[in-house]
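Asks: Below you'll find the structures, each written out as C-alpha cells.
Read the figures in this text as sums done on the coordinates, not as results from a lab. What you are looking at is a predicted structure, and each value in this text was computed from that prediction instead of being measured. Cβ atoms are built from the backbone, for glycine too; each structure is taken alone.
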Structure P
Amino acid sequence: MRKILHIDMDCFYAAIEVRDDPSLRGKPVAVGGRRRGVLTTANYEARKFGCHSAMPTFQALELCPQLIIRPTRFEVYSGESCKVREIFHRFSELVEPLSLDEAYLDVSHRDETGAALALRIRSLIEEETGLTASAGIASNKLLAKIASDWNKPNGQFEIATGEVEEFLEHLSVKRLFGVGRKMEEKLTALEVRTCGDLQRLSKMELAERFGKWGVELYDLSRGIDERAVRPDRIRKSVSSETTLRENIAEFSPLVGIMEGLRKGVAESVAAKHSDRVVKALVVKLKFADFTQTTAERGAVRTTDAPTVDEILDSEAYRELLAEAWSRGNGKAVRLIGAGVRFSDPESVEQLSLEL
C-alpha cells in the first residue's frame with residue numbers, strides 16, 4: 001500500500017514576513033503589489049476579513065483597512081523553499097514539488113507510519129526555518145492533498161484506507177481537483193453536492209454529460225488516483241506579466257510593453273529551457289473591469305534550427321496582442337502578459353519515432 005504525503009506550508013510568503021519582522025505578529029499581513037496589484041498570499045488574521053490570494057489589493061484594503069502589505073521577496077521565499085525541500089529529501093527521493101510552498105512525497109519504502117513521518121517532517125521544518133506546515137496522509141495524491149487542508153494551520157490529517165468511503169460520502173464536490181465554481185454550479189443543478197451524491201451517477205451518464213471529464217469525476221468521487229509521485233515533473237510553460245501603473249486605453253503603448261515581456265520570456269527560455277520545444281505563443285490581457293482574455297497560436301519554425309528569438313517572433317506576439325485587444329471592445333487594460341507553452345517531451349519523442 002502506498003504512503004503519500006502532501007506537505008503544504010502555512011501562508012508561506014506572509015509567514016516569512018512575520019517571522020522576519022516579529023512586530024507583525026498577530027496583525028493582518030499580506031504579500032503582493034500595492035495600489036493596482038494583487039495579493040500573492042494573506043495570513044490567517046487577514047483571511048478573517050475575507051482577504052485571499054489573487055484578490056486585487058484595493059479590494060483587500062476595502063475589506064481590511066488595517067491590512068499590512070509587504071512587497072514580494074521571491075529570492076528570500078525561494079531560499080526558504082530550498083531549505084524545506086532539503087528536509088523532504090532526508091525522507092524520500094520521490095519528492096514532487098508543486099510550487100515553492102507545497103510538495104508530494106512518496107514514503108512507501110519507510111517502515112514508519114505516514115502520520116509519524118509527517119509529524120517528524122513538520123517538526124524539522126519548524127525547528128530549522130521557524131515556519132509551520134500542514135500535512136495530508138493517504139494512499140494517493142488526490143486524497144493526500146485534500147487531507148492537508150483539513151487541519152490547517154500547523155496540523156495534519158490522515159485518510160486511512162478503510163475510511164475512504166465514509167470520508168468521501170459527505171465531502172463537498174468542490175474539494176475535488178478540477179471542480180471550480182462553474183462545474184460546482186452544473187453539479188448542483190443535478191442535485192449533486194457531495195461525492196456521495198456524485199457516486200450515485202453512472203460512469204456512462206457522467207460521460208454523456210461531461211465527456212472525458214465526466215469519466216475522471218467518476219474516479220475522483222471514489223478516491224481513485226493512480227498518479228505516481230514524479231520528482232522529474234516537467235514545467236509546461238514560461239510566462240511574464242505586469243500590472244500597469246495606470247489603465248491604458250490605447251493599443252500603441254501596449255506594443256512596447258509586450259515587447260519587453262517577450263524579451264524577458266525569450267531570455268528565460270534560452271537560459272533555462274533551451275532543450276524544450278515551444279508549442280505555442282500566448283498573450284494575456286486583463287481589462288479595467290477585471291475580465292480577462294488569452295490569445296494563443298502555435299509556434300512557427302521557419303528554419304531547421306531557429307533561435308529562440310526567431311520562434312518567439314515579435315510580430316507574432318503583436319498579432320496576438322491585437323487579437324486579445326479586439327476582444328475588449330475598447331476597454332482599458334490593467335494587466336498584460338506574454339508567455340510560451342512547451343510540448344510534452346513524451347509526445348515529441350513519440351513523434352520522432354513515428355517519423
Structure Q
Amino acid sequence: MVNRQKWFNLTVSCEHEKHTVPIFRACAGSRTVPLFKTLMSSYCKNDCKFCAMRCGRRTVRNRWEPMEFAKVAYKLWKMRKIEGVFLSSSVERDPDFTVERQIEAIENLRNMGFTEYVHMRVMPGTSKELIKRAAEISDRIGINIELPNKGHYEDMKLYLNFVQDILKRLRWAAKEVERLQKEDKCKAGLNSQIIVGASDETDKEIIEISDWLYHKLKAQRVYYSRFTPIKNTPLENKKPENPWREYRLYQTSFLLRDYSFHLKDFVFNDNDRLDLRHDPKFLIAEKEELMVDINSEGFKELIKIPGIGLKTAQKILESRPIRDIRTLKSLGVILKRASPFIEVNGIHQSKLTRWIN
C-alpha cells in the first residue's frame with residue numbers, strides 16, 4: 001500500500017476575487033487525474049455520528065453559489081489545472097434543494113463549454129426527476145450508501161429510510177445510467193461509497209451490499225473509506241480502522257466487479273471478517289482446492305488463479321501452448337502466488353522449473 005498525498009490546494013483569481021480550492025489526484029488506470037473536488041455546501045441538517053459536517057458540530061462552513069462554482073471550475077480547466085470536477089454536498093435544507101443547486105452549477109459549467117469529466121454525488125432521498133437530470137449532465141453519478149444495512153443506520157443516527165432513501169434512489173440512478181448508456185450519452189456510470197469501521201459492521205455485510213451494487217445495479221465502482229475519528233463528534237475516542245481492512249475490501253471489490261466472484265465465494269472467519277494477512281483471491285483458491293490447466297482451460301478459469309489478472313489471462317490464451325517457466329514470467333504471471341494452482345497438460349509439477357517440452 002503506497003501512501004501518497006492525494007490532495008493539494010490551489011489559489012485562483014476569478015472576477016477580482018481569490019478562491020483557494022481543493023484539487024484531488026484521482027487514480028485513472030496507470031495515471032492520476034487532477035479533479036476539482038468539493039462540496040456544494042458544508043451546511044448540513046443531518047447529525048451523523050461519524051461526520052465532520054454533522055449539524056451538531058462547531059466548524060467553519062461554506063457554500064458555493066452555482067455560477068461562482070462554474071466560473072472557478074471553468075477557469076481551472078482553461079488553466080489546465082484540472083481534468084474534471086467531482087461535486088458532492090452536505091444536505092442543506094432538504095435533498096432536492098441541495099441537488100437542484102448542484103445541477104444548476106454543472107449546467108452553468110457545461111453551458112460555458114466545459115466538456116470534461118463530471119462526477120456528481122446525489123443526496124439520499126432526492127426526487128426521481130432530479131436524479132434523471134443529474135445523470136444527463138454528468139459522466140458519473142453516485143449516492144453514498146455509507147453503511148451496509150438498516151441496523152447500522154440506526155446505530156450511527158442516520159435519520160434516513162435505508163430502503164426508500166438509499167436503495168430505491170440507487171435503483172433509479174442505475175436505470176437512468178442504463179438508459180443513457182444505451183443511447184450513448186453516458187461515458188461512465190454509477191458508484192457508491194461505504195464507511196468502514198464506524199459502526200460494528202462486518203466484512204460479510206459490506207461485501208453483500210457491494211455484490212448487490214455490482215451485479216444487480218451494474219455499478220462502475222464501490223469506494224471504501226476507513227473510519228478516522230474526528231474531534232467533537234460522538235466517535236472522537238473510537239479507534240481508527242486498520243488500513244489493511246480497507247485494502248482487503250478493495251481487493252474483494254475488484255474480484256466482484258471484474259472477476260465474476262460473488263459473496264458466497266469469499267472466506268470469512270468466525271466473526272464474518274476477512275483475513276487481513278492474506279489476499280482474498282488466494283484464500284478462495286485454497287478453499288476450493290483450485291487446479292487449473294494453463295493450456296486447456298478458458299479465460300474464466302484462468303482468472304481465478306492468484307497471480308493471474310485479466311490482461312495476463314488474455315496473454316496466456318494468445319501464447320498457448322505454454323511450455324516453460326520463462327514464458328509464464330514474461331507474460332506477467334506472479335509465480336509465487338500462481339504455482340500451487342497450476343497444471344500443465346493435466347500434470348501438476350511440484351516445481352515449475354521442472355516443466356519440460
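Asks: Given that relative contact order in percent (Cα under 8 Å, 6 or more apart), derived from a single structure, equals 14, which label among P, Q identifies that structure? Spell out each step's value before the answer.
Replies: Values: P: 14; Q: 10.
The structure behind it is P.
Asks: Quick check for you: by mean count of other Cβ atoms within 10 Å over residues 24-31, which of P, Q is greatest?
Replies: Values: P: 19.1; Q: 11.5.
When mean count of other Cβ atoms within 10 Å over residues 24-31 is calculated for P, Q, structure P comes out on top.
Asks: Now for a separate question. For which of P, Q does P(r) over Cα pairs in 5 Å bins from 0, in percent, for residues 128-295 alone, calculated from the coordinates, equal 1, 7, 12, 13, 11, 11, 14, 14, 10, 6, 2, 0, 0?
Replies: It was calculated from structure P.
Asks: Let me ask something additional. Taking -10000 as the value of helix-only ellipticity at 222 nm (-39500 (n - 2.57) for each DSSP H run of 4 or more, over all residues; to 500) derived from one of the structures shown (P, Q), identify that structure.
Replies: Working: P: -12000; Q: -10000.
Source structure for this number: Q.
Asks: Moving to a separate point now. Out of P, Q, choose the structure whose coordinates give distance in nm of label points 7 Å out along Cα→Cβ at positions 160 and 248 equal to 5.9 when calculated.
Replies: Details: P: 5.9; Q: 2.7.
Answer by label: P.
Asks: Comparing P, Q, where is mean projected area of the Cα convex hull in nm² highest?
Replies: Numbers: P: 21.3; Q: 20.2.
Across P, Q, mean projected area of the Cα convex hull in nm² peaks for P.
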